[in-house]
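Each in structure tokens, the structures are laid out below.
Where a number appears in this text, it was derived from the coordinates with a stated rule and is not lab data. This is a predicted model, so every value here is computed, not measured. Cβ atoms are built from the backbone, for glycine too; each structure is taken alone.
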Structure 1
Amino acid sequence: MGSSGAFLKSGGFTEQKWREVGTFHGIKILVRKNNGEKPSLPFYSNTPGTGYLLLNKDGTFKQFRQFGENRKPLFDLDLGKHGKQISLHIHNYANNNRNSDNPIVIAIKGKGIVNKKLYNKFKPLLKGVKL
């Protein structure tokens, strides 16, 4: 699992602020260990090339974060408000910075799917999502 702690020579991190609560399609579902903190996913992963899921309290999809071989995020798949619309969209990372300005929109709530190829790729992860 990941952490925003200091990187160790062994390749891991000093502390883990998340815990695994299950898996979905082979992907670990994480929650914060401290329930008082805002739900989120780690910024780094101890396992190269892995991904983590964040679900809403009702068990529906909220976010998926894919990590590269360098253990840093490659992209986030988010379901939420971006601009004035609720959408399913991707934010890519470059140099460890999330591109929040121009996400790749996959679907818009109430308007439907706008990128069928990406929608079909990620559809298995979209537990409980209604667009």
Structure 2
Amino acid sequence: MLGTFRNWFDPHEIRESGATPDYRFSLANERTFLAWIRTGLALIAGGLAVAQFLSPLPVAGLKEALAIMPIAIGAFLALRAVDHWIRCEVAMRHNQPLPASRFPGVLALVVTISGLMAIGYVIVDAAAR
């Protein structure tokens, strides 16, 4: 585990192992990494927006929980992105299949649930006015 963590910041070992893949695949892997980072930043920004602009809710602590969830998921997503980038790079260098991941499905489910909760909040808030 410590070796994997070290590779996040100094991928020197990765570059020396296996054969250098076609640069287009490495660049595609990097673009995917950057897309995950943007998604994480968007979730963090969304959580901060909830914390800043959501009107008080009738349940104590609910607003804070709704704000903390996307911030925590966004932070976790950044860690997951770099881990997946390294694992894909190693797989490409050793001519192995790319690692499978359930994370995109989990993230899609979390975003869908969050969207449904936001719709519910808007409807309840509109009805209360």
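Between structures 1, 2, where is distance in nm of label points 7 Å out along Cα→Cβ at positions 56 and 80 highest? Before the final figure, lay out the partial values.
On the way: 1: 1.3; 2: 3.5.
Answer by largest value of distance in nm of label points 7 Å out along Cα→Cβ at positions 56 and 80: 2.
Kindly point out which one of 1, 2 the value 2.5 was derived from, the read-out being distance in nm of label points 7 Å out along Cα→Cβ at positions 24 and 112. Walk me through the numbers on the way to the answer.
Details: 1: 2.5; 2: 3.4.
Matching structure: 1.
Out of 1, 2, which one gives 15 for relative contact order in percent (Cα under 8 Å, 6 or more apart) as computed from the coordinates? Kindly include the intermediate steps, with their values, before the conclusion.
On the way: 1: 15; 2: 29.
Matching structure: 1.
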Tell me which structure, out of 1, 2, gives -1500 once helix-only ellipticity at 222 nm (-39500 (n - 2.57) for each DSSP H run of 4 or more, over all residues; to 500) is calculated. 1
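Can you say which of 1, 2 returns 12.6, 36 when Rg and Dmax of the Cα atoms in Å, for residues 32-103 alone is computed?
Numbers: 1: 12.6, 36; 2: 16.5, 55.
Comparing all candidates, it corresponds to 1.
Identify the structure, out of 1, 2, from whose coordinates percent of Cα pairs over 27 Å apart was calculated to give 18. Let's see the in-between values first.
Details: 1: 18; 2: 36.
It must be structure 1, since only it matches.
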Which structure, out of 1, 2, was FRET efficiency 1/(1 + (r/R0)^6) of positions 48 and 96 (r between Cβ atoms, R0 = 41 Å, to 0.05) derived from, given a value of 1.00? 1
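For FRET efficiency 1/(1 + (r/R0)^6) of positions 16 and 120 (r between Cβ atoms, R0 = 35 Å, to 0.05), which of 1, 2 scores largest? Can you show the working numbers first?
Numbers: 1: 0.55; 2: 0.10.
If we compare FRET efficiency 1/(1 + (r/R0)^6) of positions 16 and 120 (r between Cβ atoms, R0 = 35 Å, to 0.05) over 1, 2, the biggest value is for 1.
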